[in-house]
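Input: structures, listed below.
Derivation of every value follows stated rules applied to the coordinates shown; laboratory data play no part. Because the structure is predicted, anything quoted here is derived from the model rather than measured. Cβ atoms are built from the backbone, for glycine too; each structure is taken alone.
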Structure 1
Amino acid sequence: MAYHLSGALNGALFVLALVGLALQIARIWGRRATRRALPRGEVTALLSLNYFSVSYLAYLSFFVYGFSISPFNHYLVWPRLLGCVLVLVVLFEIARDRSNRISVSAAGVAAVLLIAGLALLASGVSVGAPARVGPQLLALVATVLISQSLIHQIVVVRRAGRTGAVAWPLHFLTLMKDLSTVLFGFSMGLETGWPLIVMGGASSVLKLVLLWQLYRARLVERFAP
């Protein structure tokens, strides 16, 4: 019962986090529509390619993990798949705006990985405990990288002293999602849920720091002469 309740809560909050991603995309599109004279790179100003690339890897790792374990974890698979699609849109927008090799490569690799993940899902693969080491290690790598990327985003905002294209609602909603992910991980049991606990816990702490930096930057922007 606790598993399904926490899974449903995590799914609901994940959907809200996806709304935050949609708002981020809308913010990018709005900046492009209203500021056509902006120089290259300004439409997605202060959006960390590092952060969104690693967020994509995190979504992808738990998407794969969800259908690799038995029983098939619907609470993990479908929300993360939608998250992959939305983050991929952001990556393509960054590549379109900046038009440099690294952003185009990141978007291209992300697209290829999603196709590979969908192919695995379609194959109906399900693995036992020993073979789950691969997806679990991928989740750990994603945890380290997403922590690094959040620190990078914090530093970018702190140095700039402004919010740029960074959408505050996105990070607030993903904080709520991360906290519920920790709860869901505990309900799954430590044997299979520990990757969610580790990633959700690390991300939650750093999201709080990032939200504080965004709040300070908004105050500076509001009261600047």
Structure 2
Amino acid sequence: MNKYALTPRVKMLAERLSARNSSIITERANILEALGNQLSGAPQAIKPAQRFYEFIRHFPAFIAQDELIIGSQSSTPRGAIFHTENEINSHSIYTFLAGDSTIDAPDYLAVLNIGFLAIKAQLENKVRNIGSAVSRNSIDEANNCRSAIYACDAAIHFAQALASKAESMAAAESNQYRRAELQESAAILRNVPAKPAQTFKEACQAFYLLQLILHLENGSYA
């Protein structure tokens, strides 16, 4: 029977994780509260997605020490976020990723194989095809597409913000090996989840980032 041992990095990360207690962090709640009613003029069907996009624009990009797969729900190590009961009971703005599937779960493969930019382009094309239609169904469909476009933009912006953070950390990093890792992470995040994943590591990063975004949004769809 084969025996497996933790790599030095995994062992170090595990020890660092277990040495710190988890704590409730209000960072997410504070940002959402600060946004307040800034989007009061937006249609109700679009408002949650637009609000999440604005939240992501204000959310701090955080990269933990020695991380290879980038992304965190707070800028405090082991920081836990919370959702209101209303958020948990609300529909996720990312339900469009389920497509026509009868399974109420996002299509992760669509993000890995197509990327959010292509998904966004499909949605924008739908809005153009609907045009200036005035029927209730057409208006609802157009608003649903616009909501999904905001959701795509939020995911893309999140990755780009993390890429910028990785680049700035790499520029200040004295250890050449860690600097190379941060530069690689930045390059990966410039590509995914906006574009299709080209490597296994890009696929892992895109999958993890999508899962993190779903959790940051309302937690019910993650």
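Consider the structures 1, 2: one of them gives -18500 for helix-only ellipticity at 222 nm (-39500 (n - 2.57) for each DSSP H run of 4 or more, over all residues; to 500) as calculated from the coordinates. Say which.
Source structure for this number: 2.
If relative contact order in percent (Cα under 8 Å, 6 or more apart) comes out at 26 when worked out from the coordinates, which of 1, 2 was used?
2
To test your reading of the models, identify which of 1, 2 gives 1.30 for Cα Rg over 2.2 N^0.38 Å, for residues 12-115 alone when calculated.
2
Given a value of 1.3 for distance in nm of label points 7 Å out along Cα→Cβ at positions 28 and 212, point me to the structure among 1, 2 it was derived from.
2
When mean count of other Cβ atoms within 10 Å over residues 148-155 is calculated, the result is 18.4; to which of the structures 1, 2 does this value belong?
Derived from 1, not from the others.
Consider the structures 1, 2: one of them gives 33, 20, 17 for semi-axes √(5λ) of the Cα gyration tensor in Å as calculated from the coordinates. Say which.
Answer by label: 2.
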